[in-house]
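I've put the structures underneath this note.
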Structure I
Amino acid sequence: MRIWLTDLRVTTLIGVGTTERKNPQTLMIDVGYSLSSHRAMQTDALTDSIDYSVVARHIQEWATHQRYFLLEGFLGGLLKSVTQQFPDATNWEFKIRKYNCVPECAHVMVHL
């Protein structure tokens, strides 16, 4: 079973420019993960799944305390954090979008 959270807004300090290093920015994140057990489909019990709001809150709180130059570094740190916090989830996938950083683009995105 695959679970997705889409357009999760997080605020963090990220970028290489002086202004970016001083002013928190909003990133949009799509997060996907797999659960090896399909038990929640049968029981309809939250205890047999991972609470989506807990995953979202963990990512938002984690991001608030980070300082990265690159989206790639942010992604690596995020992957490490969620795999440690949610060991029952596997096959994490992320799409992280940063807006207003390249004038000719709507956003820049990293995908894992």
Structure II
Amino acid sequence: MDIGNKLKELRKSKKATQTEVAVYLGIKQNTYSQYENDVRQPDIDTVAKLALFFEVSIDELVGLKPSLAYNSELNAFVDNLFPDFRANKKFSDMNDAELRKFILETAIEELIKKIKI
């Protein structure tokens, strides 16, 4: 499990320092740095805390694709809408994965609203 690059990407997107993440986890900054550099691997409890801190699933954190990613129809739907959302400055602070998730969640919420009517 090489999650170092993912941890660094998530930390930078959240504009957090290694020290801030380490304080949240209750560990030393150099220990967290070792996670990001794949020198050391976090235990399962720490992985769960990291997922909570970065607001991602454990699957995403460790590089597994969520089950929805395998549904080609959903991917095609999101792919179709993605360029319009990406062009909108309102979503410029989201990375591609966050934006794809937002599009899918928004579409699902709208479908649920229509079903309830």
Structure III
Amino acid sequence: MANQFFSDKERSHIKVIAVEEINELIEKIVEICDTAPELRDEAKCFEEMARHFHTITGSAGIAGFADISAMSMEAEKEFKSNPDVPFNDKMPSMRSFSEKMSALLSEHEKKL
């Protein structure tokens, strides 16, 4: 998509910005996962985590990181599904998604 609208220089800049933003969002997701359950406001954390995954999906897509965008979309879908599963039980899976996205992002970053 970005190839149709931006010059090579602009696409390169978009990718650099996306890498920075996605790294920050992954860190925030991990922070939520690592917060002790008794210190966590579950409703607020649920909203923040869903928003972080949604933002990663869009930013990665615009930057041309289709693999990260698809993985984040899958994480968001899994996170929002199964409302009967307690919030805390979803944290290991969300941490795993974050670690995988971070590894993919590192590979994209090497190509910049």
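Every read-out reported here was derived from the displayed coordinates using simple, explicitly stated rules and does not represent laboratory data. Keep in mind that this is a model prediction, so the values were computed, not measured. Cβ atoms are built from the backbone, for glycine too; each structure is taken alone.
Some points to look at:
- Structure responsible for 32, with percent of Cα pairs over 19 Å apart, for residues 42-97 alone calculated and labels I, II, III on offer: I
- Origin of the value 34, where relative contact order in percent (Cα under 8 Å, 6 or more apart) was derived from one of I, II, III: III
- Entry that produces -10000 once helix-only ellipticity at 222 nm (-39500 (n - 2.57) for each DSSP H run of 4 or more, over all residues; to 500) is calculated, selected from I, II, III: I
- Comparison of I, II, III - label where FRET efficiency 1/(1 + (r/R0)^6) of positions 50 and 74 (r between Cβ atoms, R0 = 25 Å, to 0.05) is highest: III
- Origin of the value 2.5, where distance in nm of label points 7 Å out along Cα→Cβ at positions 18 and 90 was derived from one of I, II, III: III
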